[in-house]
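Quick note: the coordinates plus some simple rules give every number you see, no bench work behind them. Since we're looking at a predicted model, the values are computed, not measured. Cβ atoms are built from the backbone, for glycine too; each structure is taken alone.
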Structure 1
Amino acid sequence: MSSFPSYNLRDYQSEMKSWLDEAWKKHRHVMVQMPAGTGKTHLMAAVIRENAEWGNVLIVAHRMELIEQIASTLRRFGIEHGLIVRSSATDECRPVMVASIQTLAKRVGTIRFRPGLVVVDEAHHALAKTYRMLWDKWMDARFLGLTATPCRMNEKPFTDLFDTLLQSWNISEFIDKGWLSDFEYVSVNPDSRIMRQIASLEKRGADGDYQTKEMATVMDSPDSVRHLFDSYRHFADGRKGIVYAIDRAHAGHIAEYYSRCGVSCCVIDGKTPLKERVRLVDDYRMGRVRVLVSVDCFSEGFDCPEVEFIQLARPTLSLSKYLQQVGRGMRVSRGKSHVLILDQVGLYQTFGLPTDDRDWERMFRGRQAGKGNQEALHGVVLRDCRSDKTLVNLEMVHIKRRGERHEGLEVFMQNRKYGVMMDGNVTCRAVFENMERIGAPYFSMATYPYYVFRSKKTIIDGRGVDLQANLYGSVEQHGDFFKGHDLHGNVVYWDARGGRYYPVLPEIVYAGKFELTKVGHRYMLRQQTAGLNFECTNEDIYVGKQLMVMRDVLIVKHDLSNPYRVYGYMGDGVLVGNQKNPLLGNYMLMRDDGTVLRYYLDLPWNVMNKPDMKLMRFKKIE
């Protein structure tokens, strides 16, 4: 999609500008939330150009890349401006000034500039002390805060600085309408070595995120760097993109390994001199550098639509950092169908997908922290296909391609436990330690964590339902029967269709349309049915076309869950209690095909205790 003219706003930007005009009728301090890559600086420029009556404008940002981007946008809108940055003399004669917050904080006592509007870019940083002095210095000015992520890890509200929050569309809607790039998400396996390393991180920095030193100590190793490159080569070979590293040393190790393997790569961080940074970014734009390895750089405000992949190699608990980083790849560009997100540190399991709905209003008001949940709430699906076997070997699993549907039975992992879902609906929660696929009609054998003396195993059927088997030790499949041990260590055979345990493998006997199990001379109805869970001999079993009598209980083939008590026999029928239609009588006479001959209020005089085989069409089981 080609870039739009500088004097035109997109529909959602015009909509937001209208909301701003209305908000400023009631409030002086307004925060605007728009996803990364949707043109917040263009909205800002339009607001400045069309509200000249407010007087001077001060725009504040915290990185040179942001300041350069803002200045470029202002030039496209024909807005004259000056700079207040470390390398420039203060020019207070221009009606619009773009300032570095660091430089501004040092010069605030000498600045005579009086803005009617103060714009804070990346306003999720506004709670810092250096920003608060803006409100103290210019109490009469209007304030506009722009951010993609109005949240803080410490759950602090923004309501001390801003009166209200205006929210734009969610990311899914921007993708659907073509304003943001589609994405494919590949994440590290929840049960991988990398995730175990991240789970071991205990120390936290001053901001509540993982401590950088501990992250680097645990995760910056030759094996992990090699795994990063293997994943890049397998999924993103030849594409342009950004790798987010832990610290400068980690970034150097990544860039060195990628370069040694033939990939043009460079490191940029906050300590990279400005001229060198500009040169390296230009080399990247021109294709002379394919991969930028960044340390807390280019996570905010980096405007380069040609980013074709994002590789996350730095764990974080910050929702803001996560969305800012993946957002760098979601700008649209010609020939780019989607951006590939290679999540090497399991951020998906902490935050979900970039398109997940988030309650920004609650975070803005300090009622919810913008912090990841370390208890993995988002499952990853492990599919049975050839390509995913390769993913698992790389300790990576495919999460989602846009528009993809979950169909049939699939295994998923959540918080390092396995579960099952059918057509995208969870049928077995992620509570199993292991999941072993078995043949149809059964789906898998699953292992529960068990603390008594060994793991308990169960069987998942072809609908994804846990059949609640209690088997221990090694388990062998014999058709519908599974040989294992009970809790006391005795060998048992569990019938997956009947749900019963046997000391030996039973024989299956077909009596008309009924299935029985036979052990020695004893028979049982194979399906567990209330009132029929007992053994009997062949002397007590009579079978009709649709009926079977076992001792003094009768069952109908199409209604096994409703057995009838047998009161006796009359001619060619069985007299049973009438439990379905008691208004017709207390008893009913049923034929061998399941039809009812007649109803009785009382027991008839000619009822027999035993069937007369000469009159009845029932057969005695052999």
Structure 2
Amino acid sequence: MRVALVVMPFAAADSPSLAAGLLKAELGERGITCDVKHFNVTLALMAGSRDYERISKQFQSASLAGEWIFSQQYYGNGISDWERYDREVLSHPLWGAGDGDREVILRILSLAPAFLKVAYASTDWSRYDLVGFTSTFEQTMPAMWLAREIRSNHPEVRIAAGGANFESVMGRALMETFDQIDFVCDGEGDVSFPALCEAVRDGGPIPPGILHRRDGAIVGTPRVAGFTDLDSLPDPDFDDYFRVIESSTPRLPVSWIPVEASRGCWWGQKAHCTFCGLNGDAMTFRKKGWRRMAGECERLVQRYRPDSLQFTDNILANEFLRDLLPYWKSTGDPTPKFFEVKSNLTRPQISLMREAGVLCVQAGIESLSDATLSIMRKGVTAAQNVATLRWCRELGITMNWNILFGFPGAPVEEFPRQLELMRALQHLDAPSFCGVIRLDRFSPNFTSWRELGFSEPRPMPAYAHIFEMPPARVRDAAYYFEYEHPTLQAALEAGQPLVDFGAAWRARSGRGEQTELELHRHFAGGTVLVDTREGMSHGHFRLSPVENACLLAFDAPRTRESGLGVVARDFDVDAAATAVERLVRRKAIVAAGARLVTVALMRDPVRDILSSLNPTAPAVESANTSEITQCPTS
């Protein structure tokens, strides 16, 4: 039995595919030979890494430009052409193209025929019993073109497809459209896909979780629940990817390798964020044991020598703050790491993350409005988001975050308040994206659209330019949807200043023009506040002891009364109130919802000064870093 797993554009080319690497390792344990074909790397080499990254990582997702390029190769101009696609999709006021996008699309469009010829001709497909395609990142149409070519020339080779684009009703709709597909793996394939390969090899029954054809009909037994025993999985095998990279000219940089410590979302089990369509039907949170995870990371680093590890988890497991991260801290593990986290972290926890080598996070910060966060069901406040942004900056962790708006019922008066907060935070990491929400399949906004205030969702306009399907099937195949609701237009108008300010902030950061709002040690003792933020009162401000105490009191979000109560332990309450007002006017402390929070950076050396000046200031919360010094690697 010989299997090929194919990774088509537009999966990231600067890292291997976790799905393919994991399935290759699982098949190997069953004695099935598996080769992984990284044709995403092939196109990145042909197009150049800059153009490839633009379309794979930076384009507006709803334009589906990568799918459209290869739909043109599959259908020709039968269902779309450049003029119509440009007019109806790329020029869409909400979901269209950005500056320079059209030129990139046209350049890769011109390369697509040559690329597809190379992809097909590079392999003797008759050597394989089954060829599997993974499709998550606009990979469906390039995969379908290659699958059709294989079927036309090698009808004996079985074709399978899986990945996020084939989950649930999407997989059936695509299988109904593309008859070159023999099997669709619905959901997590750790059990079903290896069992399918064994069934193909042995002539046995098709396992649960696999759609297949029988007498002209698509059939399949229901898929099993999400895989739970993550510790039983093998380490992913990325050897094929690195062989391609090492033999490529020019050699593409490998930014990171993906690592999986958990699946699902523990917060989503409690309160599914309304806009989130991740996980599909597999929300239940499952994780690997910390010893297994530490050992796996050590083995992957030793084997592949990556620049960093990017954890694919939707959310950091709380338990890892008590075992895995303290272990990395205790061993001085130098490998840079990325995690997605929830923004309800304390400063000691963020400090622990930094000491464990976590240098970049996506903290699930999507708004600076308490009202919008409540509609989202995020379970955090705007003030907590602000504190997390600042603590990450203080401790040297890069933060990825967003501003999302367009939710039905979100108060329009919140937009100017968010803009004022953004102006006060411009010395911190800029938001990666500011803009209106999409409706994604599996999100509560999609599944409960009527209850949450939306009109009936419609597939994004791009789908009609990509798939030749009747409208009902397009709806089943789509993941991205557009919508309307009574307050949408008002939100778009009120949100535009946020979009503009976010873009300017990112541009300044990209040019290295970082502003400052930070406490420093004063040469004569005490502290000085340096403020170079645009639109603020620039200068160096010598702070009084009571002002220092106020900044420290609101280090974590507090109500005004609570913070003043802390400062009043050492200072007159009227003096404390006056100092707070002065710092709020200077926007060194900001009001975010019902709480005040400091936004001036207070790095650890300055915190030592503040603590010495204010002996009864609130004690710094200790992180749970119980000593863990041994980790088996098997």
Structure 3
Amino acid sequence: MFHSLEKQIAAAFHAHIQIRYGIDLPVAAEQPRQSEFGEIAIPAAFQLARHLKQAPKRIAAEIVAEIGPVEGVAAMEVAGNGYINVRLDRGAYAEALLRGEGEEAAETGEKIIVEHTNINPNKAAHIGHLRNAALGDTFVRMLRARGNRVEVQNYIDNTGVQVADVVAGFHYLDHKGPAEVQTLIDDATVRFDYYCWDLYAKISGYYKDHPESLAWRAETLHAIEAGEGELAELAHLVADTVVAAHLATMQRLDVEYDVLPRESEILHLHFWSAAFDLLKERKAIYFETEGKNAGCWVMPGLSEEGKVIVRSDGTVVYTGKDIAYQLWKFGLLGKDFYYRPWSSYSDGRVVWVSTDEPTESGQHFGHGSRVYNVIDSRQSYLQDVVVAGLRALGYNEQADRSIHFNYEMVALSPRCCADLGIPLSEEDRKRPYVEVSGRKGLGVKADDLIDTLIARALEEVVSRHPENSEEENRRAAGQIAIAALRYFLLKYTRNTVIAFDLQEALSFEGDTGPYLQYSAVRARNILRKLEERGEEIPDFTSELNREALARQLQWEDFWQLLLGASKADSAIESAVSAGEPAHVAKYAFQLAQAFSNFYQKYPVIHEARREKKVFLLWMTDFFRRQLARTAGILGIQVPEYM
């Protein structure tokens, strides 16, 4: 509500300035430094002073005197050297909130693509992948809350080195063919993604001790890219089974996708060939004839020696395939995948996957106007190569709209390692955080972490609610655990290295997901207690008119509480502009704190005066809805109880 009114007021000033002075001046609305100065500050007079060669204070006074009534505004005044402070009509503002006005964002025609998660399908997901998915999914929710049309892609690198290594492990170390691997997949007692986790560590160690065995990797990669033979069949089995496991893991966090584009189809449908021809035709790459890159196709300008795109043995580096993929995302390749259903969610929405076999699905993806690639900061150079590839091809506008949504790694606090049973050296125990490595087999599998969080949350829930059924307590514990995890991964800015701490994340107090949930549950319980006392929840729209609301909002405390609770859209807009989901988490925490203060200060149910009691109940309900909505943006559900 506040955000839409802010824009409406800025538009009124813009229109007046254009008519009065003949200047098309973009008008920004700011927040006054102190609440006693009003709700909105307009600094337009300072910008106009440069055009009109007059003092900003004089211009501001002129605007205030001449602009006339502005809907939603009670008063305006000149402050300082030329700011225009705007005071809102409190009764009108609250009445609009009461009637639910200004809550729905207008749809935009723009299509935004967000690619996130993209875990190599060679082993179980780990805690670092969870940060990627939580950031990407929350950013998607933020964009959709602002009316944007968003397509969520999860790129599956099923022909890369990591898959090749696990396939080589099965074939050369374990001497297992497709039939034996299928038996493993079908065995209900075997977690196949966990089995591959151990096998990946095993083959990585073997390569280190037997460098000559790296020839297995090269042979396997060639077989996978060709898509023929036993090695290719093994790769298909491994990747598809692990992808299914990854999607099940992400579903536990309520992370969903629209389409799974696979690298195999980029090769088999000749996406890369088309991109390669385009790069050569426009001289974006050249064939190197000497030096260490002899025999390679190289993109110049990114380093002294350039960036190799195609190796001397003819295999393309995955950055090359990423360029083809990025071209497809913008609809610049002149090609599309075929699609088939992969699975569906509980609401019936289908997850589509690319295929190289013609289908009649009628599905089309890509053709975005903006593309966000959620990939960790260690891949910044390779993302720069992708953007450089677009620029070299002359697609500067699309290059500008290719955003690397980067983030730093997730480590573990030493205390968390102890909680998870990970042995540490004396030196590691003194570190602020402990890094993990999937290649070394040292890490925290995502499902193990989620299971541990649920078990800990369940202990707390059962201790508080022993009378409830096991199923009810387990459901609440699951929601609390996911809130703890998602919030912890989101509350830090993207450029911060996270040291995940299980005990801190699960705390019901402080800057945590469970604290946000607890505030929403408490708001709902106030309304439940009213009904338990035999009273009905009032019909707020019939009992609270504009005049009644204005009377209650004369109290500055009430006004500031309501104003803060109505700024969710402003927080989301700011977070989208900055690309920082952490801003929404910060707002959610402030909202939860504000409600806690409200709850402790005002005995809502016991208020004797009818108008004030109804007003306090409405404020409680408004807080409840805003807390639940903001939690939903963060991917957090509100349990029935805690």
Item checked: Structure from which 0.35 was derived, FRET efficiency 1/(1 + (r/R0)^6) of positions 31 and 151 (r between Cβ atoms, R0 = 30 Å, to 0.05), options 1, 2, 3 -> 3
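Check the numbers for distance in nm of label points 7 Å out along Cα→Cβ at positions 111 and 583 across 1, 2, 3 and tell me which is largest. Each step should come with its number before you reach the end.
Values: 1: 8.6; 2: 5.3; 3: 2.7.
Ranking 1, 2, 3 on distance in nm of label points 7 Å out along Cα→Cβ at positions 111 and 583, first place is 1.
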Checklist line | Among 1, 2, 3, structure where helix-only ellipticity at 222 nm (-39500 (n - 2.57) for each DSSP H run of 4 or more, over all residues; to 500) as derived comes to -11500 | finding: 2
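Rank structures 1, 2, 3 by mean projected area of the Cα convex hull in nm² and report only the one at the top, that is, the highest.
Details: 1: 38.2; 2: 29.1; 3: 35.7.
When mean projected area of the Cα convex hull in nm² is computed for each of 1, 2, 3, structure 1 gives the biggest number.
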